[in-house]
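Please go over the structures that come below.
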Structure I
Amino acid sequence: MTYRPDIDGLRAVSILSVLLFHAKFSLFSGGYIGVDVFFVISGYLIGSIVLNDAQRGTFSLAGFYVRRIRRILPALFAALAVTAALALFLLSPQELKSFSQNLAATTLFSSNIIYYLKSSYFENAAEMSPLLHTWSLGVEQQFYIVFPLALLALLPYGRSVWIAVLGAAAAASFALSVFLVRDHPVAAFYLLPPRLWELVLGALLAFGAVPDFRGRAARELASALGAALILVGVFTLTEATAFPGYAALLPCLGAALVIHAGRSGPTAVGALLTLRPVVFIGLISYSMYIWHWPLMVFARFYKGRDLTTKETLILLAVIAAVSVLSWRLIEIPFRKPRANLGAESGRRPSTVFARTGWAMAGLAGVGLLGHLSNGLPQRFADYAPQDISGRELYKEHTCFLETDQPPEAWPGMEGCRIGSLKAEAPTALLWGDSFAAHYVPGLQTVADTLPFNIVQYTASGCPPIKDLSVNTRPNCQEFNRRVDEIIDRNGIRIVIMAARWEWYMDTNALDLRRLHETVDALLNRGIRIVVLGQSPVFRFRNPYDHTYFMKSERAYSITGQATDQPLITATQGARFIDTSDYFCDPDPCKALPLCRIRDDQGFYFLDQGHFSAHGSTLLVQSIQEVLRAPDQTYGE
């Protein structure tokens, strides 16, 4: 097929979107859609290669897979080997065990499946996984297995049948994506079936399913519209967007329009994409993709916090340099082995497959070793992690509902009462997500001294904001709608609202408006409201690991001081309690507060931000006088 520099330019747009999104530049809030642009490009290029070979009668599975191996695996395996070596020295046993599982899955083309089973893409714990980005490679690699096999079966029937079958597959995949994104959003994000249509869309263009644009004006309009769709997605979508689903049409149709317009003839957008610096970024885009995320994760791990702007710019320069070296020293030599350097044997499919098998076995074996050895704890002679209590008191699956549980699973007032029943006393409802549930251990210690009863009404990832749709929590909206019924039926007089507020504030200003409307609606009904502010959230997964490796009992909270003010404004009329004041030392000159994570009695936190039983108890005892309000507030 004819080389198209504009496609390399489109690759540059894709990788820069992803890179700047991962570098946490807020302007690129939807930069993750660069992966979807990659999918369309990949489908187009693979479709073009297969079509050309089929038309010449030279298509073979062995030849196809040899080309894919040379294109993808050498740089990937080099990155995996280096990342594994860094992980061995930098990660705790718990983290190394998790990394090892991901390493084995990545090597076996299934990292997207393991991330689907283990986590959500935007969770804080997932953010510290050095191989998280390989989920997209898993999707592509699985496509490379399925696609040529399907076309091999369809070869005798000609291109019109190919287009019909692929069109039907794309339509079914898109429908599945739209269906899953609401009720099973993690599956919609990670798995091949709901992503298949994005790759097949590119293949359909390669097969000529769409007629070429005949006039210059049509090409210019199509390419400009395509570029606009991509940019709108990059700058307007957020982590809160239900994705992929309908939202994925922005990057996918945008990429398809740019690719197809460029296929039909020159355009102004194409001229920009073929500028030499842009094309060069596209050429190194694959190496940049596979190297950038591990380097970012390890940099944040080493600092124990998010990077400053200066540190981020330095890191981006390092990523660019590593990417150029990877492209020049690994990608090019393996893609184009030269016989005069003794590489003739490396051209044979049997040799390529054998060497690939050994490399895969070696990396998968390293992953298996890390898993079976529980992260090689013998690397650290005095390493002795502690079990930190607290989570077992949340009343999970009953008063704290998990993602897959419907609101009807909540057992009711009596089953979720905290402390003993006080006759004639008003009732307070603890309402929110897991950052509300983590107050339960502390509330249990003071419940009998408070002038009201307390009932727990909490659900995973579900903030106390009515009419808010949370992409990864399909039952959340209905869960929150039931609050009014619970209040009316049981005479609730007080509502204690708590959540991991920064998750819902940073991504969508509309959430603040809905929070304000929720508070106003409760206040207008005579309900007294206490809002517990954002508690600290950290980069570590385990506080013991942090104190052991960083040799510090303090850590930077990734929740900055800017979080509280919009929250206070949105909850005007409620009693606001700043919970971070009890653990952190805010510095007006620094965006991130430095927080204590333990004392002589134990850890305040049990993971990256949830209070332990000890921390919850200390916090609630510290604010109990505020909760124990005078009669004029909570009485008659």
Structure II
Amino acid sequence: MKYILFIFIFMSLSIQAQVSIKIDATADKKAISPYLYGRNNSLSTDPGQVLNINWTMLKDAGITFFRESGGNNCTKYNWRKKLSSHPDWYNNVYGNDWDVAAKALKTYMPTAQGMWAFQLLGKVAKTNKANFPDWDYNKSQWWEGVNQNLAGNGVLNPTGTKAKVEGDINQYLEDWSADSTVAILDHWFKDLALDKNKLLYWNMDNEVEIWNGTHDDVMPVQISAEAFMQKYFDVAKKARAKFPNIKLVGPVTANEWQWYNWPNGITVNGKSYPWLEYFIKRVAEEQKSSGIKLLDVLDIHYYPGSNKVDEVLQYHRVFFDRNYVYPEANGVKTINGGYDNSQNKEYIFGRVNDWLEKYLGTNHGVKLGITESGINITNPNAIAVWYASTLGEFMKNEVEIFTPWSWPVGMWETVHLFSRYNKSFSIKSTSSDETLVSAYPSINATQDSMTVVLVNRSSSSSKTTSLSFDNFVLSGKTATGLALKSLPNTETFVSHTQNALSKSNVAIENNTISLTLPAMSITSIILSGKLGQYAAVLGTSTEPERIINVFPNPFRDEFTIDTGVEKFKQIELIDETGKQIYTQFIPNGETVISVNQKVKSGTYFLKLSNDKAMIVKKIVAL
């Protein structure tokens, strides 16, 4: 009797391949948040102007999430009077009309999600009549004294950063309660008839741990972490009461030091707590006592300082990689109290997930987000690769929101490539050189289309790379490749049809793809196919029968495998839908293996694998 032999290739067909990548279409399948493709400060709050960036760029780039609160300028925002006090410009008060921006978003991008912020400080702008006359002083030029508290008749210090006499906050600020801050929900959803389903997410103010620096006119001495938590709970409960489906996003920490440290520390019953752990702990306690959900997305900011390209190209590892030694580790060294130089691995979102599960339980439902970030380099190719790597890691780890603050050359091209061509679900990939070359594959809901984003982080070397696919059969002999490489220092992205993407045809052979990735490049491979096991039929020769024999076949409950001289490491039994129903590791290179596994009658695939190949035999259960 002749048997058909199926062979699965999992390594490169070329011995010169430097990087091997395996992709499994059915493993680690996770929904990708559409709100990873976000930005800060795209809309104008000037009634005479509706946009800071043109609509074509925003739409064609695929921006789906707009964070428009203005960072530090949101803390003293008075939505009734449409005024903000600018903490980095003498505390002067300026017009700032969030209504204009929210209405423009609804009109021009009705499918996008917008995010603004609640005020928790307790003081907001009331008038611009007490501004420091900065135009009269120096034609409104920046100088080191712009942070002096001069609004409210402060006395200028021409040689320093602190005013000779601090301004009187009562001249330009007024009290602002939790009721006042959440009343914007009634104004927007009732008075303006804005779509609440497109305004789900709300920041709980901004960078609260450094208020004694950014808003020292109101808070020269930082309140305790617990005093802030009471402000947070007051607003969160009232917001939830008005809008049950609201997504509360906090605590909006300033940077790596603040991830762990509240000024003057946090000690409870003799135990020292990192700030984010304490925040989660207190949210959990208050939720339990009140029965009200008080956090939906845990939000941090990230502003690393290195200007070394090779360091920046590894920044994506800060969030989840528990083995990554971060050169700029600082705040994490205080995580156990004191300052421990041996603590140099951040994995901040990994830690956050651990704390969330510890205090809120396994089904807590809290997502993760970064609503501000910026890096300290100008190389557009390195910027694009950093951004792509971060997006990729966030895709596979279910991060909900990503809205970088700074937006240098390279980012428009990258977000367009991801948002336009990626699919809806992240799936598993494994790289033989994850440090330099990663694959971020995604698959659509019907599981017949896939995009694989390949990122080469080497700043100097191209990488020959092979891709193999498990549980997915590619269709056709070629696929479309879209690459970002050798970007110039000037912006290249104009629209979906006018950009820097380099298009090519990529050969498919035996369900594998081999290509060369340029240094510091991003390449997306657009694929079609279907779930299942790829099989290459080697004709009618009986020669392969000497390689592997399965008996009895058909079988009932038990069968034996004789591999002859071939040694394999693992057995898998797969049904016709591609689902693995049995697996076994083969110890010591044994060549005769017995399997006792009761299965339903039908056709199955027996798959044996080693480091070089995978052989699949079709068997039948009675």
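If semi-axes √(5λ) of the Cα gyration tensor in Å is calculated from each of I, II, which structure is the one that comes out at 49, 28, 22? Structure I accounts for this read-out. semi-axes √(5λ) of the Cα gyration tensor in Å, for residues 261-524 alone computed as 36, 22, 17: which structure among I, II? So the calculation was done on II.
Could you figure out which one of I, II the value -18000 for helix-only ellipticity at 222 nm (-39500 (n - 2.57) for each DSSP H run of 4 or more, over all residues; to 500) was computed from? Checking each candidate, the match is I. Could you tell me which structure in I, II was used to calculate mean projected area of the Cα convex hull in nm², for residues 173-316 alone as 11.5? Comparing all candidates, it corresponds to II. Ranked by mean count of other Cβ atoms within 10 Å over residues 405-412, structures I, II are led by II, which has the greatest value.
From which structure (I, II) was mean count of other Cβ atoms within 10 Å over residues 149-156 calculated, if the value obtained is 20.5?
II
I, II: which one has distance in nm of label points 7 Å out along Cα→Cβ at positions 37 and 557, as calculated, at 5.5? Comparing all candidates, it corresponds to II.
Read-outs throughout are calculated quantities, based only on the coordinates presented, and are distinct from any laboratory measurement. Predicted, not measured: the structure shown is a model, and the values here were computed from it. Cβ atoms are built from the backbone, for glycine too; each structure is taken alone.
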